[in-house]
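Only the coordinates and a few stated rules stand behind these numbers; no lab work does. Predicted model only: the values in this text are computed from it and were never measured. Cβ atoms are built from the backbone, for glycine too; each structure is taken alone.
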Structure 1
Amino acid sequence: MKALIVDDEKESRAILQHTLAMFCPQVEVVSEAQNVHEALQKVQQTEVLDIVFLDIQMPDGTGFDFLKKLSKINFEVIFTTAYDQFSLKAFEYSAIDYLLKPIDPELLVKAVNKVSPRNLNRFIEQKVAALMENYTQNSFKKIGVLTPDGMEFIEIQKIIRCEANDNYTNIFIAENFPKKALLNKTLSALEELLPQNMFFKIHKSHIINLHRISKFIKEDGGFLLMEDGNEIPIARRRKDALIKRLEVF
């Protein structure tokens, strides 16, 4: 696979290239760029490009500026970035891979292995559009999920509930009932992403959207009737906390 490294720090480019040579021999770094302007030139000059390792902050703009200026994105994007809680959440919501500096070789291998010739560039333009919307608006409105047709970006507020499915999570959506999508994250990982003012974990296997509750039923230990008609049990230890949250609605 042919790769371009875009980073304003020469040392960072050299380290990434060395790490790729050591741990990802299937990747050939065909070019490097130190800013947005140069990156655009390199893309135009490179006939075949499979992956771009893209820094966010550069002297003449951001990685997002680079992507906005492309008429078509026909390569996979893996961001390389310093730690920023908001940025990381934006990537998670948008289903785009990122690598924190200094780059962990194991995580680099995992990210590169996702970019197989079979899956190359699948949904990348959708992912980038969702990422830029989440990032530039300084809020998280959409999350990328797998559907029978491929990938879809759904509005957070349309999620009715989330149910654990081993290392994945089933997401039930308030649109064309019964609509279900699959997220490749555990329920616990998803709990950290979803806005706490809207969502609540009422059971080890269930997170619900507080705005999508139809009825609170006290009998049989307590359960919630959700908009999609499903009854979700309330864990005994979560009941008091749930009642407090519902009191403010």
Structure 2
Amino acid sequence: MKKRIHKVLAEHGYGSRRGIEELIRQNKVEVNGEIAKIGQLVSEKDSFKIEGKKIVLSSKGLKETRVLMYNKKVGEVSTRNDPENRRTVFDNLPRLNSGRWISVGRLDLNTSGLMLFTNNGELANKLMHPSSVIEREYVARIHGLVTRKIVQNLVDGVRLEDGLARFTDVQEGRKGKTNQWFAMVIMEGRTREVRRLWESQNLEVSRLKRVRYGDLFLPAKLQQGAYKELSKSEVKVIEHL
């Protein structure tokens, strides 16, 4: 039975549906020696190459779903390959015998904290899709005076260049002479969305860390640059989000 190419490759752990579609747009996926097309119907019997590397699909290759929690360092990039040869979040992950680790969203270069990785492209797609309505919680150190009006603006919603954005909750933390810490909850994963919301109020984010994704909290004992694999029971909870 043939299925759409992005679904087949996602099922075998070669990326999320959206990530695979992007590779196809960049002409980095081949099927039977020809450049793949968006929406193309394929089967496991076809031959595939991704970014020039041959991959073999088999129903035996459908492995048990695995999920990692990773504590990203500031300065690590969230992409698999970096043209500037900077350290990536994938460098510290364990090797897989088949498929590849797929990141559930990204964090920008200067943001640290919780990232999730899975070998199941369908699960990654589900966790990132807006329809799943999953909370992401961050803590940030903000430079400048944050008034009640500003906090209300951020909760009510601010129109950014890519549409309306808002925090569903903002909680005040400890204060310094020129800065203050805040905890914020947001329901989306748009590029630099947390930073852009604060910047819309003419404030600077000097530190930013993600501490929660859905019901998963960044473990206090998980050092930066280290990962923790979820148990089978924890993975089942995530699969039913």
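A value of -5500 for helix-only ellipticity at 222 nm (-39500 (n - 2.57) for each DSSP H run of 4 or more, over all residues; to 500), calculated from one of 1, 2, originates in structure 2. When relative contact order in percent (Cα under 8 Å, 6 or more apart) is computed across structures 1, 2, the figure 11 traces back to 1. Taking volume of the Cα convex hull per residue in Å³, for residues 2-73 alone as the criterion, the top structure among 1, 2 is 2, with the largest value. Distance in nm of label points 7 Å out along Cα→Cβ at positions 106 and 130 computed as 1.9: which structure among 1, 2? The read-out comes from structure 2.
Looking at mean count of other Cβ atoms within 10 Å over residues 26-33 for structures 1, 2, the greatest value goes to 1.
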